[in-house]
Structure P
Amino acid sequence: MNIEEILRTTHTIALVGASEKSDRPSYRVMAYLLQQGYEVIPVSPKLAGQELLGQRVYATLADIPQRIDMVDVFRNAEAALGVAHEAITVGAKTLWLQIGVINEQAARVAKEAGLNVVMDKCPAIEIPRLGLGK
C-alpha cells in the first residue's frame, strides 16, 4: 500500500512520543492531524491519564481501548523496534516512523508481520504534498 492509500484509509492514529510542549514536532503534528479529521491518541508514559489537545493520553499502545490504524513514532531510532513489536501486538495496520527515525530492523519486523511501513517521513508533510489536506 502506498503512502496516499495509507493516509486515505487511516482513521485512528496512536502518536507515540507525544509531548505537551507546543514547540515540539510531535505536538505540532498531532494538532495538524486532528485538524485533518484523524482521531489521534497520544501515547506518553509521562503524561498518561492527562489530556493533550483535548485527547486522553495513554501510557502504552496496549492501554488504548480501541482499534489503531496507524502508529506514528516520535521516538529515537533505538526505541522503534520495541514500538514495532507493540504495534504488531495491538493489531495496527501501519507503522509510521517519523523523519529521522530510521530503524531497518523495526521496519523489517513490522513488514514481516503484515504491517504497512513508512520510514523517515512525516504525515503532516505528505498530506499536503499529495493534495489530501482539508
Structure Q
Amino acid sequence: MDTNILVLAAESKPDDLRKSRIARELVLSETFGVSAQSIAEFVNCATRAKVRLRTEEVDRWIDFLSTMPFTALDADIVRRGYWLCRRYRIQYYDAALLAAAERLGAPVFYSADLNHGQIYGAVRVVNPFL
C-alpha cells in the first residue's frame, strides 16, 4: 500500500474527507504488506507540519503497521526497484515499494500516484479513490 494512503487513513483533520474515509476503511479492512521503507516514509510524513500526528498516534500506527506482513529493505529490493524504475519510468521510491510488494506476493498495490490498472512487474496497481 502506498504511503500516501496510510497517511490519509491516519490524519485526524484531513483536507479530503472522502479520500480519508476510503483510505481508513481500506487500511482497517484489508491485510496488506509493508516494508521498512513504508513505515519509515509513514513516520516522516506523519510528523511533518501538514499532518503532525501526536507522538502516541505515530507509535500506535507503527505498532499497527508492524503487525502486517513485512519485508526488510535489502540490496535485492533496491536492485529490483531500480529495474522497475527504469523499465516503467517511475520514481525510484514508488518502484522500491512495488518491489517489496512483489516479494511479499501481493497481487495488488493500492496507490493514487501510479497508473490505475497497470501491471508493474508482478503487481497490479489499484487506485481506491476512483
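Couple of notes before you dig in:
- Among P, Q, structure where helix-only ellipticity at 222 nm (-39500 (n - 2.57) for each DSSP H run of 4 or more, over all residues; to 500) as derived comes to -16500: Q
- At a computed 2, 11, 24, 26, 22, 12, 3, 0 (P(r) over Cα pairs in 5 Å bins from 0, in percent), which of P, Q: P
- For 16.2 (mean count of other Cβ atoms within 10 Å over residues 31-38, calculated) the corresponding structure among P, Q: P
- Each of the structures P, Q was assessed by mean count of other Cβ atoms within 10 Å over residues 95-102; the largest value belongs to Q.
- Structure from which 3.9 was derived, distance in nm of label points 7 Å out along Cα→Cβ at positions 63 and 87, options P, Q: Q
- Parent structure of the calculated result 0.90, given that FRET efficiency 1/(1 + (r/R0)^6) of positions 23 and 39 (r between Cβ atoms, R0 = 25 Å, to 0.05) is the read-out and P, Q the choices: Q
- Looking across P, Q, the calculation of Rg and Dmax of the Cα atoms in Å, for residues 47-110 alone that yields 12.0, 34 traces back to P.
The numbers here are math on the coordinates, done by the rules we state, and not lab data. Quick caveat: nothing in here was measured; it's all calculated off a predicted structure. Cβ atoms are built from the backbone, for glycine too; each structure is taken alone.
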